[in-house]
Structure 1
């Protein structure tokens with residue numbers, strides 16, 4: 001059976017820590033490998049991308065492999081062919097699928113009917129590669145994650161869900177502030193807290209940021225939610241990360257964002273460009289964590 005990376009929970013406790021440490025080792029040694037020598041990864045992207053596409057293409061090349069990039073405009077994805085048929089056909093041609101799509105159910109179906117590893121490069125329900133890269137970004141600065149308080153301010157979206165999953169395996173405290181009606185997945189939240197994750201919810205951004213070592217946010221309207229822009233701007237009033245809000249965080253606190261950012265909306269330009277911002281370190285770490293993920297799926 002192939003090994004899939006559909007969500008952070010696929011790793012388990014030991015796997016999550018090994019992946020984190022391996023990614024740091026790969027970064028520290030500028031790792032180049034051969035585990036994908038002669039192998040091809042097909043990148044199926046139904047959503048536009050800069051960081052995810054380029055970092056995965058480079059990760060595959062750093063491991064000795066090659067890539068084929070596919071969108072719905074260039075394939076039968078989303079047209080007349082059932083996804084299960086696509087999964088079985090592509091499994092005959094390639095060695096791995098890296099998929100950026102809308103519903104998590106598409107990831108699940110590709111993994112169920114295909115016979116090669118499937119990697120979740122983003123769905124509406126989760127963004128596990130990004131959050132694992134973000135944990136790496138914190139781990140580099142604060143190896144003892146039990147001393148870390150993370151603030152999430154904004155939408156209970158796919159990023160928030162993956163932060164909740166990460167809190168199951170990594171011992172940081174996660175303080176999350178959402179407007180009413182924009183909370184994350186309730187079942188996932190209950191599962192995580194029952195598993196021992198240290199998660200605290202509030203509707204007050206100031207309470208979430210108070211004393212935080214890392215302050216994290218995302219856009220208020222993600223891809224596919226553009227028609228909700230005005231409604232969300234009203235709901236998220238007061239949730240913008242600015243210098244005044246950052247001043248409530250711990251001394252030397254860092255600002256994080258998965259990018260792309262809507263500067264002036266969920267975060268000010270001053271914070272993005274300020275000394276607390278580590279957004280480009282996060283972006284770089286996508287490459288290193290994805291190399292570790294690809295090595296993990298091919299090490300089964």
Structure 2
């Protein structure tokens with residue numbers, strides 16, 4: 001366990017060239033061309049302060065397929081849930097395991113964990129960012145439409161961790177991104193400002209404006225985990241932001257629909273869209289497995305970027 005390591009906390013932790021290598025590696029894993037087990041004898045600690053289906057299963061299965069072992073640690077299983085300092089947890093886990101994946105609330109906690117760990121730390125989700133998911137989304141775009149270069153992505157809904165990660169992706173890869181968000185639900189202003197130095201990133205109030213000519217239309221639930229008490233207020237604020245067939249008809253002819261799941265049919269998306277011919281949500285969910293395997297093989301298993 002060396003102190004020389006890289007973390008993956010946000011998409012800009014990788015350059016555009018490195019991301020393209022990562023996508024190619026993930027694709028080789030998806031097709032079965034990649035058969036190595038670079039995590040043989042290694043263990044990934046998975047800290048879940050927030051529950052999950054896709055994050056847990058994809059990381060646990062991915063670690064196993066790469067020859068390693070994954071440990072599921074809920075708040076009941078670790079002293080973090082009883083107030084142990086994150087720095088202490090980071091130092092202790094660094095003596096036992098080869099990598100840490102954490103899914104939690106405050107992004108500061110992930111940064112603190114990475115600061116004091118001497119092993120790679122992977123951000124499985126925070127309230128600020130969801131980088132693994134957006135890399136899976138970009139892998140899906142690559143498979144369905146080719147390179148993201150020259151494409152337009154339309155984000156419809158809350159300026160949440162997914163929106164912020166799409167903004168970070170535009171910053172690194174330079175594609176056009178239009179985010180339709182209600183007043184009061186804008187994405188992170190600092191990330192927006194930085195991305196605009198390299199990409200055409202706009203925030204609009206009309207979902208139709210964002211969707212017009214888009215190659216990718218994507219959304220998320222209106223009330224994320226921990227925001228359930230705001231559900232009624234959010235339903236009112238997001239009226240008119242449902243991705244339906246009328247909105248999809250404004251996008252490019254070959255446009256695909258993405259959703260990170262879980263989805264609420266009849267709220268942020270209609271059933272005929274998410275279950276329709278333009279939807280790629282199941283490929284997108286599968287790609288969590290492949291892109292995270294590529295991340296682990298690189299950060300923990302010695303694969304070159």
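For the read-out distance in nm of label points 7 Å out along Cα→Cβ at positions 188 and 212, a value of 1.7 was computed from one structure; give its label from 1, 2.
On the way: 1: 1.7; 2: 3.1.
Only one of 1, 2 returns 1.7 for distance in nm of label points 7 Å out along Cα→Cβ at positions 188 and 212, namely 1.
Computing distance in nm of label points 7 Å out along Cα→Cβ at positions 124 and 284 for each of 1, 2, which one ends up highest?
1
Values in this text are rule-based calculations from the coordinates and carry no lab data. Note that the coordinates shown come from a computational prediction; the quantities given were computed from them, not determined experimentally. Cβ atoms are built from the backbone, for glycine too; each structure is taken alone.
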